[in-house]
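**Q** Before anything else, here is the set of structures, which you'll find just below.
A short reminder: the numbers here are calculations on the coordinates, not readings from a lab. Every value quoted in this text rests on a predicted model; they were computed, and no experiment measured them. Cβ atoms are built from the backbone, for glycine too; each structure is taken alone.
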Structure I
Amino acid sequence: MKNTFVKLLAVALCILLPHLSFSQLSLGGAPPGISSRSALEAVPVIYLEKPDLSQLMREDAENETMGVPERMGVSSAAGYNSDNSGSWEIISGRRVWRLQIDMPDAVGIGLYFSGFNLHEDALMYIYSADYSHVIGAFSSQNNHPSGLFATEIVKGSRIIIEYSEPLSYNRKPDFTISEVLYVYRSMLFPGDNPSREVMSGACQVNTACAEGDNWRDHIKSVVRIRIKNGFAAFWCTGTLLNNAAIDFEPLVLTADHCARNGSGGYSNADDLLQWIFYFQYELPDCNGGATPQNKTLTGAVKLSSSTPLLNNGSDFYLVLLNDDIPPSYEAFYAGWDISGASSPSGVGIHHPSGDYKKISTYRTPLTNDQWGTNPGTHYKVVWSSTTNGHGTTEGGSSGSPVFSDKGRVIGQLTGGESGCYNLTGPDFYGKMSYSWASNGTHDSLRLQPWLDPINSGISFINGAHNDKQAFARFLADTNVVALGNSLNFTDISMGNPISWKWIFEGGDPAMSTHRDPGPVRYDRLGKYSVTLIVTNEFGTDSLVREDFIFVVPRIYPNPASDFFYVLTGSQISEKCNIRVSDAQGRTVFDESVIQSMGGFYKVPCGNWPSGVFVVKVDYNDLSYREKLIKVKP
């Protein structure tokens with residue numbers, strides 16, 4: 001399979017901290033500027049003009065009549081980098097560059113990069129000014145040979161870009177913010193708690209409703225796509241498809257018109273490398289619920305397409321994602337049917353207006369129709385009322401699949417007349433049977449070479465999960481360990497791994513290739529990462545848990561009578577402060593450790609009353625508290 005080397009990029013998706021919201025394929029963790037709450041007042045701000053929203057709305061209304069996908073934002077040229085913008089400082093032992101970008105009244109802000117080639121051990125985060133929404137850390141694993149990269153939308157009208165590197169680096173950072181995307185359409189962000197009706201019409205039905213119960217796997221095949229086309233961004237929908245080789249190539253089918261703007265211009269190859277694909281973008285409950293963390297992949301290459309304008313074809317557009325899909329995305333590779341037979345019933349699954357995933361149901365047989373002048377290119381669909389609404393389609397639904405009663409994709413949405421204002425209006429789906437080989441003879445005009453690469457001649461295939469993938473997972477006895485103690489790690493990876501590689505930052509041993517590595521001892525205070533890389537016969541997956549192990553001071557004996565020791569380790573003794581408070585919060589001991597032999601400090605407590613005390617140890621920007629029981633001598 002392609003992109004075997006990229007599978008290591010499926011690293012640890014977003015290790016979550018309680019007060020932060022992370023997303024996008026990244027390493028997680030917390031930006032130094034947030035963890036230290038370093039002041040933003042001194043960080044330069046670039047103020048960008050608000051676009052003419054009235055003009056944008058007029059253009060959008062005109063584009064809607066032309067079948068252009070729903071635009072959600074416009075970008076402006078930038079050219080910001082560490083040479084001409086931002087400021088540098090030292091935070092938490094790293095050299096940090098930060099820049100603020102402000103766009104008045106923006107719903108959110110996205111970034112496009114050129115020359116994106118982060119050095120090893122360099123990290124980049126992007127977060128909202130109120131620290132509530134963080135994406136990253138992006139790293140060298142996000143580098144692409146093209147140097148292009150795009151980020152998800154960060155909530156709000158002001159964002160902070162934070163790049164950090166080790167103090168030992170002596171090279172300037174390699175990245176330029178080439179465009180800044182202004183989002184003017186309403187959208188939701190991880191952690192929001194919306195009602196059922198959000199961005200799309202009130203008639204739409206969430207996939208979590210009962211209407212989706214028989215389609216749970218199929219729902220996982222549908223993705224929201226943020227299309228880049230020049231200086232505009234659009235919402236569309238696509239479907240992850242299985243192929244006859246069943247090799248789980250990440251093939252996504254959408255509509256040709258999704259790649260076309262109001263002037264007829266198509267997304268070019270560089271634009272495609274900055275498309276963003278959202279997996280499992282759906283609400284947990286029928287009537288809403290807290291929005292989940294985003295699961296996205298960036299970039300694709302075009303394989304084939306048709307256009308309903310130039311040759312009255314079936315309006316399909318097939319791409320291959322840059323990256324294999326991480327196992328944690330739980331993606332389903334949908335089956336398809338190219339027989340051309342009608343279907344008596346089924347569903348459409350889509351992202352109307354870029355909203356969370358919806359499901360529409362039809363109970364009358366599909367009929368053959370056309371979008372242009374060529375007959376037989378499309379299916380006509382009329383939607384039915386169901387228990388929880390009357391699903392239709394909207395802008396943003398373009399490119400979405402229609403499933404047959406057998407659960408196979410038979411077409412993708414071109415357009416139509418349906419909507420919450422016109423419940424029985426027909427919609428038209430380009431037929432996969434036509435897209436297979438009828439748009440032209442070249443491979444770039446057909447689905448057949450890509451969905452049947454082994455020339456099997458089959459006319460249908462069922463969907464499947466990629467159960468062959470390795471899936472790295474592990475457990476630990478605990479993630480808080482006293483200095484000098486050991487803990488055990490247990491492999492719970494899936495996919496029948498045949499090799500394991502553990503990396504224990506700060507641990508002894510520092511590495512192991514055994515499935516269960518045995519006791520790992522920690523002799524230095526701090527927070528340390530643990531990495532597990534597993535390989536099976538089909539590929540590799542890795543899991544990185546940033547700051548997973550918290551090595552804390554050892555306080556003993558506990559209970560104590562006349563005295564107790566605080567073992568900190570000599571490496572931090574000159575930065576250590578010990579404070580003890582009683583049950584009422586009154587300080588009974590407070591002393592900075594300037595020098596201590598071997599990192600031991602003896603605290604006398606013989607004259608304290610019996611009871612419960614709290615020992616607080618501050619060291620190297622970290623803090624640890626432990627209850628101490630004082631007993632009579």
Structure II
Amino acid sequence: MASDEKETVEGLLEIKEIYEPPKEIVEKAYVKNYDEVYQAAIKDPEKFWEEAANELEWFKKWNKVLEWDYPKAKWFLGAKVNIVHNALDRHMNTWRRNKVALYWEGQDGSSRTLSYADLYREVNRFANALKELGIKKGDRVTIYLPRIPEQMIAMLATAKIGAIHSVVYSGFSAGALKDRIIDAEAKVVVTADGGYYRNKIVPLKDTVDEIRDECPTLEHVVVVRRTGKDIREKEGDIDWNELVKDKPVECKTEEMDSEDPLFILYTSGTTGKPKGVLHVHGGYMVGVYRTMKWIFDIKDDDVYWCTADAGWITGHSYIVYGPLINGATSLMWEGAPDYPHPGIWWSLIEKYKVSIFYTTPTAIRALMRYGEEWPRKYDLSSLRILGSVGEPINPEAWLWFRKVTGDRCPIMDTWWQTETGMIMISPLPCVPLKPGSATKPFPGIVAEIVDKDGNKITEPNKGGYLVIRTPWPAMMRTIYKDPDRYNSYWETIPNAYHTGDMAKMDEDGYFWILGRADDVLKVSGYRLGTAEIESALVSHEAVAEAAVIGKPDPVKGEAIKAFVVLKEGYEPSDDLVKELKMHVREVMGPIAMPSEIEFRESLPKTRSGKIMRRLLKAQELGLPVGDTSTLED
């Protein structure tokens with residue numbers, strides 16, 4: 001083992017079931033033969049992405065599809081475009097102008113329905129308002145709003161006039177918000193008096209007030225009245241309704257170079273300082289358009305619901321831009337998955353006849369805790385395609401998700417990152433599925449499993465580093481104000497984009513994500529991925545959620561400690577500890593058996609639902625906890 005202990009990860013969890021796609025879905029899908037399309041795309045990627053770009057509208061066409069000067073890529077050179085033209089303006093000349101763009105449901109029972117024409121008018125009003133505030137092409141606007149339509153409107157209005165939006169998730173603390181405003185040098189912050197979440201009002205405007213004096217570039221704070229909460233009025237405050245009420249409903253869309261910045265989105269780094277990932281108009285638009293269309297098989301009569309928040313990349317790509325460019329009808333829900341009752345999400349699927357449902361493994365596991373009786377209360381027959389995002393979905397949750405929605409819907413288990421901009425590895429609806437596998441790379445994407453020196457691992461089920469070999473249109477262009485940090489993604493492993501994730505590929509070419517490279521455990525010379533051990537634990541009937549860390553061990557190098565949240569109706573006991581250890585041993589073998597199991601009421605998670613193993617490890621070992629700005633309350 002010694003020779004390659006640093007290079008590969010043991011893939012011990014084996015899933016044998018294969019779920020064939022329903023015939024009626026394959027017959028109507030945009031892609032009917034994955035292998036054929038994938039091979040053609042790899043043979044001529046520029047032609048593949050150019051075909052996608054030609055389905056969209058450009059003010060001026062490109063003179064070159066790709067310029068690849070490692071590690072810098074430019075796509076659709078010489079083209080003039082604006083993503084908002086394709087998301088909104090072009091629909092005004094078609095029947096879609098009167099189609100519903102967004103159903104919005106508030107936690108307090110209020111609701112709104114916006115057609116494409118309604119959204120177009122609202123975006124233009126706010127775009128004109130931003131211009132009045134002195135915002136021009138290239139300026140940065142920070143958006144700190146709850147899940148309300150104004151979140152989407154503010155993003156689109158900013159992009160329409162050529163400014164750059166920086167959306168900050170509304171659950172972030174004052175310190176995290178301040179860091180992001182200062183780094184982006186934002187002139188305007190768009191916020192709300194507050195936002196509803198479960199049984200409380202989150203005081204957003206108060207949070208902005210706390211730090212605004214420390215943000216030297218900040219000139220105006222635009223406030224949406226959502227909750228009616230009392231707020232202190234300060235110099236520079238402007239009421240959203242007052243600002244937009246007399247503004248024209250037409251606004252010229254700024255013609256942008258394909259490579260002009262569209263947004264900066266901050267993602268937390270292991271060093272603690274957030275990274276401002278920068279995406280551009282042209283390539284990002286083409287990437288999210290085609291992945292949205294093909295992976296979710298979006299059709300004109302679909303109602304699509306992605307449960308993420310626009311404060312994350314999933315919200316940017318697959319709540320705002322992807323659906324609108326495809327002319328889809330979307331649903332947005334303001335609140336939590338299980339409030340005011342555990343059936344709220346299922347009731348919304350029934351009410352709006354949702355046909356495509358894209359959510360997170362964390363949310364699925366949270367709903368599993370309440371049992372199958374909740375989804376059974378509602379008519380979920382409108383559903384035809386499911387999706388999972390954010391982290392690997394364990395097979396147990398995958399099977400439950402499929403079962404409670406009628407045992408017929410294919411699950412698009414999508415792997416991608418803030419930095420990639422678009423989905424990179426995922427099934428298409430025509431591909432047979434294996435529970436827990438992200439399946440295969442999207443056409444045009446060259447993904448490989450390699451050792452630390454960049455050598456391709458060809459042995460099936462032998463884990464290593466997941467890398468991308470060639471450029472793609474929606475890739476980030478830089479880390480804002482930190483080009484060296486961008487270069488580091490391409491320098492860690494020779495001639496590849498290093499994702500920071502570990503993965504394995506099975507004998508059928510299916511990819512299995514094993515967890516972050518930072519989270520890999522080294523037990524008795526074997527490297528084990530956290531995701532597989534956690535999946536083994538969650539496959540036990542008593543376990544709702546699990547997180548695994550490594551602790552120093554004089555004999556093994558590292559010993560495995562598991563933190564477990566039990567399902568309702570189960571109590572912690574010594575017998576259950578023994579049972580869970582034996583269960584992991586049976587599923588994965590003795591090497592993966594935890595030495596220690598601790599029961600917890602909940603696990604620390606980021607606000608996007610990812611388990612913070614780093615925090616658990618720091619607490620366990622008495623180390624500094626580092627950046628906790630993304631931690632849920």
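**Q** One of I, II was used to compute percent of Cα pairs over 45 Å apart, and the answer was 27. Which one was it?
**A** Of the structures listed, the value fits I.
**Q** Now for a separate question. Using FRET efficiency 1/(1 + (r/R0)^6) of positions 407 and 583 (r between Cβ atoms, R0 = 30 Å, to 0.05) for the comparison, can you identify which of I, II gives the largest number?
**A** Going through I, II one by one, FRET efficiency 1/(1 + (r/R0)^6) of positions 407 and 583 (r between Cβ atoms, R0 = 30 Å, to 0.05) is largest in II.
**Q** Here mean count of other Cβ atoms within 10 Å over residues 471-478 has been calculated and equals 16.1, so which of I, II was it run on?
**A** Source structure for this number: I.
**Q** Given a value of 2.1 for distance in nm of label points 7 Å out along Cα→Cβ at positions 87 and 183, point me to the structure among I, II it was derived from.
**A** Clearly, the read-out refers to II.
**Q** One of I, II was used to compute distance in nm of label points 7 Å out along Cα→Cβ at positions 399 and 415, and the result was 1.7. Which label is that?
**A** Here the read-out was taken from I.
**Q** State the single structure among I, II that was used to calculate helix-only ellipticity at 222 nm (-39500 (n - 2.57) for each DSSP H run of 4 or more, over all residues; to 500), giving -8000.
**A** Matching structure: II.
**Q** Relative contact order in percent (Cα under 8 Å, 6 or more apart) computed as 11: which structure among I, II?
**A** Computing relative contact order in percent (Cα under 8 Å, 6 or more apart) on every structure in I, II gives 11 only for I.
**Q** Compare FRET efficiency 1/(1 + (r/R0)^6) of positions 159 and 303 (r between Cβ atoms, R0 = 25 Å, to 0.05) across structures I, II and report the one with the greatest value.
**A** Comparing I, II by FRET efficiency 1/(1 + (r/R0)^6) of positions 159 and 303 (r between Cβ atoms, R0 = 25 Å, to 0.05), the maximum is at II.
**Q** I have 2.4 for distance in nm of label points 7 Å out along Cα→Cβ at positions 367 and 615, calculated from one of the structures I, II. Which structure is it?
**A** This value belongs to structure II.
**Q** Once Kirkwood radius over Cα pairs in Å, for residues 231-590 alone is calculated for every structure in I, II, which label goes with the largest value?
**A** I
**Q** Using percent of Cα pairs over 15 Å apart, for residues 207-246 alone, single out the structure from I, II with the greatest value.
**A** I
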